[in-house]
Structure 1
Amino acid sequence: MSHHHHQRLRRDRPVSDRLPRSAYGALVGTVSGPLSDADDNHVFIFVRVATGEHRGRYRLAFNTECADRTSVQYSVQEEPITLAEAPAEGFTEDASLSYHDLGLRQADFRAVANGRLRTIVHASAEESDLVGAYGFTFDDGTGMHDLHFNNGEPRGSRHPNRADQDGAIAFYYLNRFGHTIRRWVFVKFQTQELS
């Protein structure tokens, strides 16, 4: 289901606690501390990357509501994977994700009601061994946002359509009861068209 491409981290480059600025990519790490509901629209997940060029602690801003009352819609999909398919910790710009290529359709999404998505994200993060995020880095390199569908924008939208640069979060549960599972949480807005 994933179009995730990890590259080996080079050891001869200086270590940074910042990500490239305003770049699309994938970040993988472990949950580091409690989640925050500091604003009404997001759950903030703090992720630690323990090794490699981008080791450090980062913040993931994941939409669970919408300030302008545009409905947020979500889909949770689980798939079994092998332990070898679990990604290594780190950040890479060599990543792509497309809801269309994954076969997601409008019928796969439901509207958020009564904080249900927030509850799913909290429970999924707290139980996970790894968290993978696809999206865009903040301008200051301290984390990632736009972890949602980045296409299907209607004409006149202030948001661009970005081919193969959709966002999502994947929670990994490694070798639990003999199984390794990837739980995807996909988000889109009601105004976005997903055929």
Structure 2
Amino acid sequence: MKKILLLLALAAPAHADWVLNSDRSTLSFVSTKATNVAEAHRISDLSGGIAADGKADIMIGLTSVDTGIEIRDDRMRDMLFETDRFGLANVSATVDAAKLDRLGPGDSSQMIVEANLSMHGVSRPVQMELMVVRSGESRLVVTSARPVVINAPDFELARGVEALREIAGLPSISLAVPVSFVLTFDAAD
């Protein structure tokens, strides 16, 4: 039995490059309008990866925003994100590559990561609490252990939120938006 475990440990990819599997990844956020009406939305265009040295880079295609209502999607693209000028958001960070390498199939680890979010022409640090699970020999699943709260004014999005509030005739739309994600990474070939 010890011999089998040793062979499995040696077969695990050491210092692997990980590629985001967009079909198995999701990013969602919650907007709150009229004080207490919360609605969940998602963005489906995700790409990126984690390099062997732990440098992670995730691109978020804001044109893929999906609120479940087409006119609202159009308004978010045009009035909030201004995707004609700012079509992508980017999250970059460095994770502990050695810690990832030590995870065996079925193992998990919690990590606090200082990341940089670039969106709408502004870059700001954000702290993320992550749960990383090695779900197989060649797969990692990274989830937000806590939502990341994005404040619209920090990314010059308050004007867009106000424009959305006015066009929808709402008394309010919250400027604080919780974001959650499940990112699945496959070992690069």
FRET efficiency 1/(1 + (r/R0)^6) of positions 103 and 143 (r between Cβ atoms, R0 = 35 Å, to 0.05) derived as 1.00 - corresponding label from 1, 2: 2
Structure (1, 2) behind the derived value -4500 of helix-only ellipticity at 222 nm (-39500 (n - 2.57) for each DSSP H run of 4 or more, over all residues; to 500): 2
Candidates 1, 2; mean count of other Cβ atoms within 10 Å over residues 23-30 computed = 16.2; producing structure is 2
Given a computed value of 9, 35, 30, 17, 7, 3, 0 for P(r) over Cα pairs in 10 Å bins from 0, in percent, which structure among 1, 2 does it belong to? 2
Output the label of whichever structure in 1, 2 has the greatest value of distance in nm of label points 7 Å out along Cα→Cβ at positions 31 and 47. 2
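Here, each number is a calculation from the coordinates, and none is a lab measurement. Computed from a prediction, not measured in an experiment: that's the story for all the values here. Cβ atoms are built from the backbone, for glycine too; each structure is taken alone.
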